[in-house]
1. If helix-only ellipticity at 222 nm (-39500 (n - 2.57) for each DSSP H run of 4 or more, over all residues; to 500) is calculated from each of I, II, which structure is the one that comes out at -11500?
2. Can you say which of I, II returns 26.9 when mean count of other Cβ atoms within 10 Å over residues 97-104 is computed?
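Quick note: the coordinates plus some simple rules give every number you see, no bench work behind them. Model, not experiment: these values are computed from the prediction. Cβ atoms are built from the backbone, for glycine too; each structure is taken alone.
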Structure I
């Protein structure tokens, strides 16, 4: 891929980020192709052509679906009138909002509010990722944070997820999942994003970054042997309260996770573009070198136990690994 294409992917990412910022701030007047094209310094025609080329979707269609994704969460989580929500997200009337909502989600806003069920939301597009594009870091590591190590007790909960027995890492996981009908990134992340009550959800809308979706590794005799010598299955999902009674999408698994103790290896905030690989290497080395001898614990490698991986450069990079006494 040439440098010109990299540059355009960065430019389109600016538009994608700006769309979400404007939707969150109810700044509908800024959500026009004219405004966003001017921000980049290109014509509307050229910008919309590049947007479709890089994102695989028309600008106007992406914008409409992202507005509806944000609106759905307000319908689900708030008691605000549907008319107010419609106006806040740029719809001219209650009828226009209801019509668009039903076309995309096959249910009206009022019906969804009464009986929320998993639907596929339009997740945020990531057009420029240095590591996905093979660019690596652009500078030396800046963070001086050490990896914090501590033990926690996590209450009983449920883990709703998909799993892959053959994948090796995040990118490979989704590369393989995208070949399975109904288990691709857009469908799975969109479904999980629509579910209310996620234990790790802080209101974000990006997978694995504020929206409650996390990578996990399940001890599984039928799984792939990992670098730590434990057969495991890679998973993607959400943690839910133990008393969750909602609908489970047919392509997903729900697992009860008992109250248990875990060891946490955590690095603080870091610059994604400049430090990602360095921080990952630092935390991997720390885990490999950790001596459990004086802690009274050891890693729990029994089948079904789950290790969670939390990744948000603005907050942390951490592994939460199950342990047992002795």
Structure II
């Protein structure tokens, strides 16, 4: 495998075509082509970019929000579906790595997912967010230890997490142990509850992304979604709701392993791509100073117990005969 030390990266700050999977895939392909045309080797998309983040569960009661769930469920992306294969083909056509946040539909359940597609159009893996945050738990299921992933590629060791997975210290440490060089920190946008709490605002969460870069000694690509005017018109039916969710919220960033800003930010209400030029030698130099899973650790004092095994609810055991094949349920497996 030939290895690229220096190359250009692209980070998306944009709104999806809300709850329209096919149109949002079209928009993704346009952005992929634009990034590749400007020399980027990798493009990173926001959390739940397809078919959009479910803002409605933050704006009213669960019973009120359920009016949107049938359409949201139907517009979610299924892995290996025709729309998914269009994204793989776009990566191959433009010879660019694609790191995409999307709502995954798996039969009757939804998950907050990320996919990593290489520059030949091959899916390296998909992963699910370990723990949906607050109102997200009413929409999405959970991932497991197998969703902590870092991939050896010809542009370095590539991984990613979603949103507030970046404030889970042990999750971060598990990722650091896999020696990432380029990390995608996917965010949904920061125009929600702006007058309520800074904890879910752009300033605090950009600080989280920047901290990840310094702690993990890696480049952090932090794409960020946006809220468009049509989403506010659709979801905000009262003055109270309009005060909770506002247009804009884009805070995309690119950080170096020393915490440096590597791209000039766009205005929060402007769509576009951020570009940064990275050199992986900077990762090596950062680790000379502090490697938290190496020479800068104290494993005699604190260590992480990391279970990387898949814990899906049902496992089929092919070794059991067809007449008495059993579905082994997770809780029973554990016991």
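1. Details: I: -11500; II: -7500.
For helix-only ellipticity at 222 nm (-39500 (n - 2.57) for each DSSP H run of 4 or more, over all residues; to 500), the value -11500 is produced by structure I.
2. Details: I: 17.4; II: 26.9.
Label of the source structure: II.
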